[in-house]
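Some structures to go through are shown next.
Each value in this text was obtained by applying a stated rule to the coordinates, not by laboratory testing. In this text the structure is predicted, and so the values were computed from the model without any measurement. Cβ atoms are built from the backbone, for glycine too; each structure is taken alone.
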Structure 1
Amino acid sequence: MKKRILFFFVVVLAIFSYFFIYTPYQKIKKTADPLIAAAKELKTTFTKNDIDLLNNKLSEFGDKYAIFEKEAGSVYWASFIPYVADFKNGVEAGRYVLTAGQETVKTITPYADLIGFKKGQTSFVERSSEDRLQTAILTLDKVLGNLDKISSDISEAEKRINKIDPKRYPEKIGSTLVRSKIINVKEQFVGMASLFVDAKPLVKKLPEIFGTDKEKTYLLLFQNDKERRATGGFLTAYAVFKVKNGKLKIEKSEDIYSLDNSISSHPEAPREILTYHKDVYKFNIRDSNLSPDLPTSVDLFNSLYKKSGSRVDYDGIIMLDSKVLVDMLTIFGDTEAGGVVFSASIDKRCDCPQVLYKLFDMVDRPTPYLRENRKGILGELMYALFYKALGFSPSKYWGTLAQQMFKNMQEKHILLYFTDKELQTSVEKLNFAGRIRDFDGDYLHVNNVNFAGAKSNLFVSEIITSQTKNEGGRVVREVTIDYRNPYPHSDCNLERGGLCLNATLRNWLRVYVPKGSTLLEFKGSEKKVQTYDELGKTVFEGFLTVNPLGKATVVVRYSLPASLSGKNDRLLIQKQAGADDQKLKVEINGKKVYDGVFDVDKEL
């Protein structure tokens, strides 16, 4: 009797498993495979910037998702099982993301040619260059009308993704990584959703930024990242421009020295300049970006700027470095400004883009006559590139340009500052504002300042290595910074008219760590090491020189504060604005956590 009951139970279980587990699984898998293929095709389509093709492929993907979604619903009855609940949440999140995507494409389709997508026949390219930007900006209000609906869908998707617990999954199934992949997908989506939410105030105010309500005034500050300073580079030139209803007007483009000369009386230079700079005793605007925190440096800038006879009230500051120039020339090709043709091609005289050598040659080479506004050529070049961008069909270059400029903001080659508090809060959340961030965990930022070392950051490479270990119940970190300059010294003889690009780098170094950290050792500084608190961090400060064809190494060893106990599983390493091609290596208790290019802030 027992055997019959057991046999009957096994048969029932087998039938149940076949019809309610195996069969639904096979059907779901059958619909999932073409869905994955359609997703890959959709991703490829997006890069083609063709709005009609994108609409078609998105519609096809939506049809396949609906079939997959229907089959997925056949197992939702078992949602009391955590794995099925996770599956259900994932599918529902996918529906919300798809809806948001469809709504976005539907919203931009009527204006696709204005934002860089191809869209059949368009009269937009027939407009004048000045009218194109104005037309694009004035239609933004219409495009942004559905932003709240799209944001709501993204938020609903995020709620469901957050319910998925990766910890309940095994590390591996066979040789296939499982848990780490789920964590990676979840983190990427949550990061994307957060970016969308944080960007929303900025995006909604884009028409206002471009002067649809009233005329806006902006300062454009050029930073020479080859002479690196705390916020990216030496303030070498500036421009004042106004924008009203998308129409741009350049008011002024001058050498930064002209701005300094408009101040009748300069105060004494602060401690940092008197200690580390060479033969500088007065505080100039060109040296005002002393803090790695851009809003703090803007305060220093304003303390001098308010004394200038050339001062204007501004709504925002845009700071950009030479990489932006090179990227624009790479996209648009050779460009003429001030009777000179500039290019992104490599110039063998400096092993750098021709535009950089040409600008340095025009600006820095000594001449037997006085050249006024010598760095104003930068403003002329940017102006020429801007109008060159408007001279093409948006579908040809605008998409590529927007992507590259977004990347430059992520990598801190473009920094933004707004006087409007809501806008400023938004760009800070997006990490576009050059802010030294508050962080509930471990922290590291290495800041280098070139005080009178020609343009040597063009030739010096840097590798930052962080090694963290537990030593006797405390967490100890050793940060090593290796500097290398494999290029020979330039001819810096002014009487011969030499172009002094590569010379001895005089480097003021600050290492920002969690507040309360204790310095154990600082090797490699040529001046007395300073320790103090600033910007909510503890700072270890030193100074070193790096000669052409030479190298230098700094080692900073410190213990983390006890207040980080239980929080030091997360480490934020903030990149210095303007730095390019830095390398970063991170080890924790002998395990390699990161080894690669240091181009954006790293949270490990």
Structure 2
Amino acid sequence: MITGHHRETPTTVATLDDLAPLADYSLMDTLNCDPEGKADGADHAPRQVFSGHYVPVNPTPIENPEYVAHGKRLFRELGFADSMAQSSDFVRMFSGDLSRVPEPLRNVGWACGYALSIYGTELYQQCPFQTGNGYGDGRAISVLEAVINGKRWEMQLKGAGRTPYCRGADGRAVLRSSVREFLAQEHMHALGVPTSRSLSLYVSKTEQVRRPWYSEGSRSIDPDILISEPVAISTRVAPSFIRVGQIELFGRRARKQEHPQAMEELEEIVLHVIDREYGDVIDQSLATAEKVVLLAREFRSRLTSLVANWIRVGYCQGNFNSDNCAVGGFTLDYGPFGFCDVFDPQYQPWTGGGQHFSFLNQPAAAERNFHSFCLAVRPLLAGHPDCLRQLEEIQSDFPKVMQAQMEKMWATKLGLDAFDAALFRELATLMMQTPVDYSLFFRELSSLPDDIEPLKKSFYKGRTYATDPEGLDNRWSAWLIHWQSLTRAGTREELSRQMKLVNPKYSLREWFVVPAYQQAADGNYALLRELQDVMTQPDAEQSEDVEKKYYRLKPLELFGVGGSSHLSCSS
């Protein structure tokens, strides 16, 4: 069992020397290293990794790093002094140079392999060797696990250079995609959605890479030019970064008996996940088979709640493969994500994602990932028919549990005691026919309007699909009267307050982020930091200036523009 240190965390961690004693490398210390790995971490070319849970890799530092931003709220939670984010030793470590870290910090990080399933279909061809042994963290390298105030945090550099899983790519992340992930993680946390967190963001003043992207105003679906962009390293933080795809990799190996330790390695990683992510809810003294059943039940509960929360806040993951699905049940991997403007059940920000990962299909995608997870842990239940039967029951009940979470979420969003299917059906139809802005509509509704005029702030009039606006107005009025008759008892003030807590005022829309990362590429971080401030208090009524700038409809001319309305996975 991973217990972690019992040392008291200093009241303020002000230097890397203060942080060092809190290090506790549970994954490297309790799981298996790839037997072909190199202890010094000099392992940067694509190759097959046949066994072991991780590969030691040292990050490739970015040249001439410059401070861009740090997660102020996360720093506060961790007891870190803000000044540390700009201190030379912290900048050095979290921009990829581990050569001079104070002991007991280690100067080698680690990367992990995983398998890939897309919408429940096992794939192997994405791995350059067509075997599934070369797919994993291609440019993400974990550099630290620390136990801080009794909680374990893993710190992972994204864009830290090549690993054995890099599939021939350069291992770098550009500033554009790093800014998106940095802002999104802290915004999601502030929205009350479980997520990995943002620690720090550094950019290179001299190093650039070429990436396909969109020319100014391009309406092309795919990027139409190659541009040079500054490279950056962001640090994301979570209790662990173990994905369903990781469990699948070991599950597949055990199922096919690919090597003598395959079953053992599957059991070890599953028990490790339970320690790391579910230690407070799963009794350590139980047998493995019983633990697996409890893990499946707890994970189902977290995953269904997570996806209902995504839909509550208008978030679409875009690429919800099993390898982008954290076993801890939080949001992971902000690549082709987006927050919707117009309500559209088929909203999909990623050009390569297809309908199966679109906005209101996320519950079905989550179910497929859960099936992949259950299939992966099944080998551990061989010889335990009772546990196997329980696992199958947990798996087959997923849609029922998911549906209950969705209905509870819609009821809360609408200020109702119970979900009303007819009311919701008519609302969804009206929202599509009008069409309306998802976030603005629910926020305006949270003020409990007496008539439909305030709701019209959320109507995209220039995009009206309706042939009979007057008829629509009448239907909206009828809907509003029906809704008012069903809302929760109690004072208006209290109902409005409760609704505003689940219907955020501010949403991190892509067209806000574009100018922030464009200006950041020129060394101007003011807009990025302003967005960080606004989007980490998304429920609050903020200043008039903020409202004018960020509480508004998407300009019609930005619809259909590459980079603002849709994006490719290139980052």
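A few points about this structure:
- The greatest value of distance in nm of label points 7 Å out along Cα→Cβ at positions 108 and 532 among structures 1, 2 is that of 1.
- Comparison of 1, 2 by volume of the Cα convex hull per residue in Å³ - largest value held by: 1
- Read-out distance in nm of label points 7 Å out along Cα→Cβ at positions 148 and 308, computed value 3.1, structure in 1, 2: 2
- Computed 0.05 for FRET efficiency 1/(1 + (r/R0)^6) of positions 292 and 444 (r between Cβ atoms, R0 = 30 Å, to 0.05) - originating structure among 1, 2: 2
- semi-axes √(5λ) of the Cα gyration tensor in Å, for residues 172-339 alone derived as 35, 20, 15 - corresponding label from 1, 2: 2
- For 1.00 (FRET efficiency 1/(1 + (r/R0)^6) of positions 260 and 364 (r between Cβ atoms, R0 = 41 Å, to 0.05), calculated) the corresponding structure among 1, 2: 1
- Look at mean count of other Cβ atoms within 10 Å over residues 52-59 for each of 1, 2: the largest one is in 2.
- Mean count of other Cβ atoms within 10 Å over residues 188-195 derived as 14.4 - corresponding label from 1, 2: 1
- Read-out Rg and Dmax of the Cα atoms in Å, for residues 44-275 alone, computed value 25.2, 79, structure in 1, 2: 1
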